[in-house]
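Before anything else, here is the set of structures, which you'll find just below.
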Structure 1
Amino acid sequence: MADHTTSTRSDKGQGGFLAEVFSPSGDIQLDRFTQLLRVTKTDLAFSIGLSREAISKSARFNAPATQARLRETAEILNRILPWCGSVPQAFSWFRSQPIPAFGGITSEDLVRSGRIADLKDYLAGLAAGGFA
């Protein structure tokens, strides 16, 4: 049986990553999320356009806007995970791969600027066989 506490491979199935980062109540488990990404909480917050306080203070972490941004980021990473091979590689792509369709900015830039719907639409097009 696979050890799901340390695995970052995509071979757990499409929902495996999401199952690992979401709590039973539907909130993001921040410690597990950052562990799988292999980044600090501060790095994650910066990458997705949140303040450090948004993830370090309980009241702000549980706020709907903070949870929505974390949830959307997890969903984006889950979408690209099969193409990247591992969770850390997916996050690396998210942070550094320029997207020609958006003038060469990265997924990180799109998320930080609130253009999550645009990014999701783009990734859905790629998944359906569209061109990068």
Structure 2
Amino acid sequence: MAETPDTEEIDWRETLSDEQYRVLREQGTERPYSGDHVDRDEDGTYSCAGCGAELFSGETKFDAHCGWPSFWDAADADAVERRPDHSQGMERTEVVCAECGGHLGHVFQDGPEPTGERFCINSVALDFEPDEE
């Protein structure tokens, strides 16, 4: 796992693009099918665009036809935190980076086996590093 910076020392406005800030720090959502990682199908590692923490593997990514990158599991059980989200008149489970608290997206219980979960994640919240061949 990549070493992550001390997130209390980060000036998020200086570090992130406007769209990354809106999503990661203000719990925004990018438009469906607008992100760089929606159609990506190569193996590699998806990390937090804010702090660099490893979050998801390309091996668990699948096409959920929802407009956002979807994964059936996190890279590690401790990589993400789940929080109740009662915004917009809905009952959902928000997913945030366990390292920096950045908003990533939501997790739903309609994914494929073996977990039955669908982590629906904003592309702009992720950086991608392809596996070396």
Worksheet entry | Entry that produces -1500 once helix-only ellipticity at 222 nm (-39500 (n - 2.57) for each DSSP H run of 4 or more, over all residues; to 500) is calculated, selected from 1, 2 | 2
Worksheet item: From which structure (1, 2) was relative contact order in percent (Cα under 8 Å, 6 or more apart) calculated, if the value obtained is 21?
Response: 1
Worksheet, complete the sentence: Value 22, 19, 13, calculated as semi-axes √(5λ) of the Cα gyration tensor in Å from one of 1, 2, is from structure 1
Discussion item. Matching task: 27, 20, 13 is the computed value of Cα extents along the principal axes in Å, for residues 32-71 alone. Pick the structure from 1, 2.
Written reply: 2
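Laboratory data are not the source of any read-out in this text; all were calculated from the coordinates shown. Owing to the predicted nature of the structure, the values given are computational and were not obtained by experimental measurement.
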